[in-house]
Structures are given as C-alpha cells and as structure tokens.
Structure P
Amino acid sequence: MISSVLEFLETSEKRFPDRCAYEDINNSYTFSWTAQTARAIGSRIAALRVRQRPVAVLMEKSTSMIVAFLGIVYGGCFYCPIDVTMPADRIRTIFSVLKPAAVVTEQSQLALAQSVGADCPVFLFDELTHSPVDTRLLAARRSRQVDSDPLYVLFTSGSTGVPKGVVVSHRVVINNMQWLEQEYDFRETDVLGNQVPLYFDVSDHDVYCPLKFGCRTVIIPQEHFTFPANLISFLNSRHVTAIFWVPFALSVVANLRGFEAETPKYLRYVFFAGEVMPMKQLNYWRKYVPDALYCNMYGPTETYVCTYYNLDREFTDDETLPIGWPCGNIDIMVLDDQNRLVLPDSGGEGELCVRGCTLASGYYNNPERTAERFVQNPLNSAYPELIYRTGDLVSYNERGELMYHDRLDYQIKRLGYRIELGEIEAAAGRISEIKDCACIYDNGKQMILFLYTGTQLDKKMLSRTLSERIPRYMLPNKYIFLDEMPRNANGKIDRKRLKELYV
C-alpha cells in the first residue's frame, strides 16, 4: 500500500543508486544524491515543528527546485512552486492566501524572497542541502502520512483577480503514475524532455516518472524553443524518448518547420495537454516522427489528467481531436443544464464532471470557491460523494469518444443565438495563413472581436472564408491582426490581456 510519492523515490534509490534522475545544463543528480539531499532538506523543514503546512519554493526552474520539492515532502509539509518572473505584488497576494511556513529560495532570488513580505523563515537551498539528516524525526513524520495528505498547491488565475491555490494530494499523483505504468511501456532507459514550468501541473510527469520508473528527466533550456534546430539537436544528444509538452510548444516547432534539417531520432511518446492541439501542426509532427505514440491528455489542475486519447487513426487538418476516455480509477459524467446525464448515443452536449481519486482537495484557504466547484454528485442522494464541475462543454462522437467544445463561460448570446466563441476559432484555425487566433466578446458594444497572427489577410476575404464554415450570425464584427499573441506563463493565449487591450 503506497501512502507517499517518497516510496517511489526510495524504491528507485535502492534499484538505481548511481543512475541519473534529473539533469539540467548545470547539474546532474543521481537517485542516491537526490534522496539523501531531500532527506537533509526534510530534516531542516521538520525541525520547524510544523506539519501539513505549505512551504513556498521561489527558485528558477532547475533540478535543484525538484529536490527542494521532495525535501519539503520529507519534512511532513507540502510545496508551492512560485514563478519568479511574476510581479512581486502578485507573489505578495499569493503569500497572503498561502501563509507559508517557510520559503526555500536561492541566492539569486533572495532579495525577491525577502521583499514579498513572507512572515516566515527564508532558507537558501544550498545551505539546506548541508543539514544533518535526522532519521528519527523524518520517521515520525512519515509514520503519520496518508495518501490524502497534500503534496503540493498550485496557484492559478482567479476570476475575482485573486489567484486560487489548487491543493493536490499524494493520492492523485500516485494514481496517475500507476495508470501510466498500466497504459504505457515506460522503462528505466527512457529519457523525458521537460518543457513546461515546474509550477504547471503538466510538469508532474517530468518530476515523478523518474521516481516511479527509474528513468531520467532532462530540463530543456528555454531558449532552444526559439530555435527548433537547436531544440531537435538537444533532444537527440540527450536521447529523449518521451515529452509531455503543451500544444503551443509542439506548434512552434511545426510553424517554424523545425524538422527540415533534423528529426527526433529517439521519441517513443509525444504527450500533450493544457489546451486544444491544432491538428494541422500535429500532422506535421506525425509526418516527420511517424513511429511515436501521440496522446492527447485532458484535465484542469483540479482533476490533474482525467481523460486521454491515444491517436489511433489519421485526422485531416480541419478535424478536432477527441479528449477520449477516462484514465484509470477515474469516472466522468456529462451533465446537461438540468443535471441530467448525457448518454454517449444521445447526441447531446453537457458539462464534463469528474469523480474519483483524481480530484484535488479543493482551493487553499478558500472554502467558498471550493464549495462552488467541488459539489455533491447530483445523481447520488444516498451518501456524500464529491464531483468536480469542470465548466467545460463536451459531447460524445459516433465512436463514443469525448469531444471538447468550449468553456461554458466562453459562451455568449447574441442576436438571440447562443454562440460558442471556440467554434469560430476552430473554423478560423483551418485557414492556412492563420497561425494563432482568439475571439473575445465586447459585452458593451455586443461585438465579437477576432484577433489573429500569421499573415495579415483582407478583412472582406477573411469574412467571406469564415462565412463558408459558420453561420452568418457567428461572424466577427471586427478583425485585428497581431504580430504576436499574448500568452500567460503556461503558454496559453492570455484572453484576459486581450480584453484589457481591445475591449
């Protein structure tokens, strides 16, 4: 019975003590060094005499940051990765919600850590690594650990302007690792190429797969994604066999024709999650890397990865990928606006709701928001059973696969019609000259604004092309060409920023 992700680490430490677990351009850490150092950090955290409290990690992305995570868990607490590039005021807001028991940072971020008003000890990572290991104290912490204890808290943007912290337990990650073992053939010889920030939940695969499977994660320098030739060369030089990337990163390679000079030689798995993957760009990957398994993973931070679709057939550039099926030990329900179950053969749409051990514990220090989204299963009145309402509109296709349509809160009503802005974006995404696009709605003027990058097109021609794919009442009122689409830290289109600029 597994109650902690640390059991994965300790198993790999025994099996592969001298094998590299994590690597970046500056460091390479073996399983033995990772475990011993994490225990040293954990001893210092445990000496604070607090338990199940958050510890903020304010560091640049590195292998050291991962070891800090594990050390905090050894200390009986849970970690909260902080983006060092975000405004200090936003970090202060997060800390006001989090109230961390401590902050782990590095010399280059010490001034920032001291300026954001954390009323707690601030530790330097390098100093923590030299702490003596207190075996008895660590054992006492582990003896009380259960799999429902928090593992980490990730802050995402909040509709009220105050970031909300999603609390994720050990159980969620343990279940995902066990499902990956069941569904895929991960080996100790595999190498994962990390792209996403460590404060983004997609990175959990890069953090925990080495612990579970004895494989290795290599952190890819961010600048390589600007120059695909360097990126592919890096993947090949490190023998990268699996990637868990956001679709934007895959699309950059495709849009810049990154495989013209060299292709990835060792990739076995290409996983992507975080937003809709455009088929045109994915077909580019499938053309040049045909032997890899491609998997579309879906799930908000509150449910981690809850559905997946392994591509098992060809798709044209204008088709949409399914989000597929529930992952192991997870159940999904599609509920209509009357909380009635939408069946696969009904042709109806509804909100995707999730139940099972993939659910987050809720939002940290935010019981009101938690109660809004983590609710009693409306199909069960016999006993308490929480589900998470994702706010995502889905349906089943003719194969019984789940299809994602849009966010419910992207839906507008105009001229008496309900309009999903995502449908307009999907139609425009098929136009070869368009690279990225987004629709926003000006409620005051009741206007749909269409913003795009790529090649600037004649507005009449663009409208005429779109009118061939969507009803006229869905046509945008205004077309805005951009040199670059604003994106948030996770690589998604920053719609809030677009509204600030253009509405």
Structure Q
Amino acid sequence: MSGEVLDQFLGQQQTPTASLGKLEDRLGQVWEIAREFGLDPFPTHFEIIPPEMMHEIGSIGLPERFSHWTHGQGYRQLKTRYDYGMGTIYEVVINGNPSRAFLLENNSEIENTVVMGHVLGHTDFFKNNYQFQQTRRDMPHAAAVNAARISGYEFEHGQLVVEQFLDAALSVAEHIDPFQINRLPKTDQIAEWKEDYNQNLKSKQIWGEFDDLFDRLTSTTDVVTVKPPFIIPFHPEKDLLGFIADFSPSLEEWQRDILHIVRMESLYFHPQRRTKIMNEGWASYWHKRIMREMSNRGTLTQEEQLKWVVMHSGVITPNPKSLNPYHFGMGMFDFIEDYYNGQLEDAERRWLDREQLPVYPRYNGPYIGSPGHRMVREVMMREDDQSFVRNHFNKIPADRMEMFVYDEKQYGDLKVTVIADRGWERIRDLLTKSMNNSGDPYLTVNNADYDMRQSLYIKHAYEGQELDINYLKRTLPYLYALWGRNVHIETVVDSKPTLFGYDGTAVEIGSP
C-alpha cells in the first residue's frame, strides 16, 4: 500500500491490531480501485469509534458542534433504533478538506470495507459537485470555534437564556439564501437599495434632480403623483436569517452573533440537502462497483462476497411508502450508464424510438472511459437532485424500479394504501415539485417597517401547497422573539390570501 493511502487512514486503537492492519490493507485496495475508476476524493481521515460516539456525531452533524436539546433528541432516537435492532448507522462522513469519516467499531471487516468504498464516493462528490464549490472546507474546525463562542455566551448570560434564543434561531435556520454566501454590511446594503430606488424613480421620467426633497410632484400632464416610500428591504429578501441578524431592532450583539453562526452552519449543510438523492446514490453506485471489482480480483472470500451483497441489498431496499435515496439515486446512475452505453432491453429501445429520443449503439468495451462512465461523472458534477430528476428520469428507470404514486383511502376504520398512478411523468413532476426550495416554504421579507411600527412583513410564495398552519402558529412567537416587534406572514389558505400576525401575546388571522 502506498504511503499516500497510509496517510489517509488514522484509526483509533479500539480494534485489535491484527484486524486493524487487515482493514488498513483493505482501505489501500479500495483507494487504489477508486482512483483507477476515476474517482477524485478529498484526502479522507478514517476513525473507528463506538456506537455511542457514532450516534452523537450523527445527531449533531459535525463533531464538536454547539450543544442544543434537539441534538440530544436526535441522539436518543438513533440510539433507540440501534438498541432495538431497528437500524444501524454504518458511517458518518464530514465534508471538508481533508474529509473525516467515522466507522462503527461493531462493524465486521467486510462491512467496513463496503463503507470505505461508500465514503470515497461521498468525498468525491463533496469535492466535485457544483453545489459544494462555495462551502467552507474548514467547517469542522469552524464549528468547534462556534461552539466555544456559544459556550461563552451561556456562561455570561445563562444556559437557559441562550438555549431559548437558539430555539428561536433554529426554527428558521433553513430560511437562508444559498446564493448570498457573504452579506454586505448593513450600511452598504441600505446604500445599494437607495441607489436602486433612485434609479427606479428616474426610470419613470417624472422626477427631477431635487425631487427627493419633496413628497409630491406634478407631472407634465398636471397629474399629482405621490412619490413611493423607500422600503427596507427594497427588494424581497430571501435570506430571512441574515436579514433579521442585520436589521432586527431589538437584538444584542451576542444574539446577532449566534444568528450568524446558525446561518453559517445552515449554508454549510444546504448543499447536502439539495443533493441527498444524488450524494447517496453516487456513494452506493461506487461502493457496489468497487466491491464487485475486489471480487473479480479475487481479494474477497466467497463468504465475504455473500456478506457484502446482503449488506448492500439491505441498504438499497426500496421503501413502499417513501423514497429511499440510496435505492433511487443508485438506480438513476445505473440507468444513465446503461443508456449511454446502449445496454438496454429491446422494449426500452422501442419506447425510446416511439418517443423520438436518441438510441445509442451498444458499447461492449471496458467500463473505464466508456460513454456511460463519462456521462455519470458529468451528471454528478453539474446536477442537483431536482435537475437530476427533471433531466434524466423517464419511463425506463420508473419501470426498472417499479415506481408509482400511492394514495391512502379510508374504508370505515380501515386505512388502505392503493396505487394511484404509475405514469412516469406524474412521478417526475411530483418529485421535482417536492424539491422546490429544498422542500421548504419559500418566504421573503417584504417590509421591515410595516404599518410604520417596525413590524416585520413576510410573504409566502404560494405555489399550490399551503403552509402547515399549526407549525406556522408555533413559529410566529419565535420570529417575534428574534425581531422584537410584531410579525406578519402573508400566505394562502383555502385559496384565499390570509395574513397571520403575532404581537407578543396571541396569533391573529385576517386579510392582507
């Protein structure tokens, strides 16, 4: 094994030395095969840890991240599932350069071999997919610094006070703008908005050089025109968390700092939310191919071959009522490979002909350098989940994976699941629609001085799916705690524009 690969593996001595040495050799084999197949992962540091530590890291997402009761809740759920044999976390991998991966010490040697192949698929994805190009590669270190700052605030202001503020911050943690990584200082934002405002007035061609000194102006048609007010923000602001951190009239500096910390970490996790299907599918696609290659090279015993196939089958087993990202993502990459290599069934070719879609010649050469090999890598690099499904999903993968839309019908006291539709177009459209804005409601700040009382006015971009009203009512007090003034959210309920407001005491519902 090369010195480069030895540097990648730094296992904690919680496994017998002989087993550790053999696993280290297996990592060398996995790494070399991955590189031969064209994977380009970050240097990856592996550690072997006990289940309790695996559950802890899995529940918080980053080692040494700040503490919060929701992390403990996640830990309890993972531990309970593990203790009762309902599920196992085989690994946790952290996006960074170098990346960090954690292997479960209870895994067998062959299980950890599969996991190492899976991890290298992930770290290749982290390094090369376009969604991750702006993420902080030093986030594991930054998260530890963030945790230390929040711990200092707990010491200064009290743990309960800080945790309650974190409750409010985390309630809107996903409402960020991933295209606005670095926000301008508050004064610069206002200056830009004022420039846009003045340009907008000039474009109407009724305002003179000194008309910003007056509220009204008579145009050449003798019609009195009211000068529109200057509103902050001048454009609807998607970065709800960043806007509140910058413009809330009531926050102390330590609270603004916590909001910026939560926003920073949300921006880090956002690409993983945008690429869950592709990321897990890519890692599964590659651990399968790497393990097959190891079998072909005779490095696995028959017993080990059987064990990894059983493990792989368990990971990619489809769920009849939800989408298994491992199964669906891998199935899509398998289809793309087969499609561009011309490795299709006759019925699949006939369907492509009927749809007037390209049919590629059958390729029978080596996998490395094949049209399918080149295309799966190109797709991995330039797509996210939504475009992945929209651009590449059709009847062939839908039929291969036996996908359908299901519905639940109530017959008296009996609830029955029935197949509602097998049409691939509807499946595609439902999947892509569910991925709009990563599945979160699209909210924008439209006015930070609503009713001229510094009330916050937020608008929901309604696209046919209503907000969860109970969740909305629970979130409004958190928004009030962050803004410190009345908060309003405009949405649509039962096809009618509806305005929800909170004044610190009760939720009110009316019309915009």
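One table, with the values for the structure above:
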quantity: Structures P, Q, by Kirkwood radius over Cα pairs in Å: label with the highest value; calculated: Q
quantity: Cα extents along the principal axes in Å, for residues 52-147 alone from the coordinates reads 40, 35, 19; which among P, Q; calculated: Q
quantity: Ranking P, Q by distance in nm of label points 7 Å out along Cα→Cβ at positions 28 and 412, the structure that comes out highest; calculated: Q
quantity: Test item: helix-only ellipticity at 222 nm (-39500 (n - 2.57) for each DSSP H run of 4 or more, over all residues; to 500) calculated as -16500, pick one of P, Q; calculated: Q
quantity: With mean count of other Cβ atoms within 10 Å over residues 196-203 derived as 12.9, matching label from P, Q; calculated: Q
quantity: Comparison of P, Q by Kirkwood radius over Cα pairs in Å, for residues 260-315 alone - largest value held by; calculated: Q
quantity: Top of P, Q by relative contact order in percent (Cα under 8 Å, 6 or more apart), largest first; calculated: Q
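We did not get these values from a lab; they are worked out from the coordinates using the rules stated. Just so it is clear, the structure is predicted and the values come from calculations on it, not from any experiment. Cβ atoms are built from the backbone, for glycine too; each structure is taken alone.
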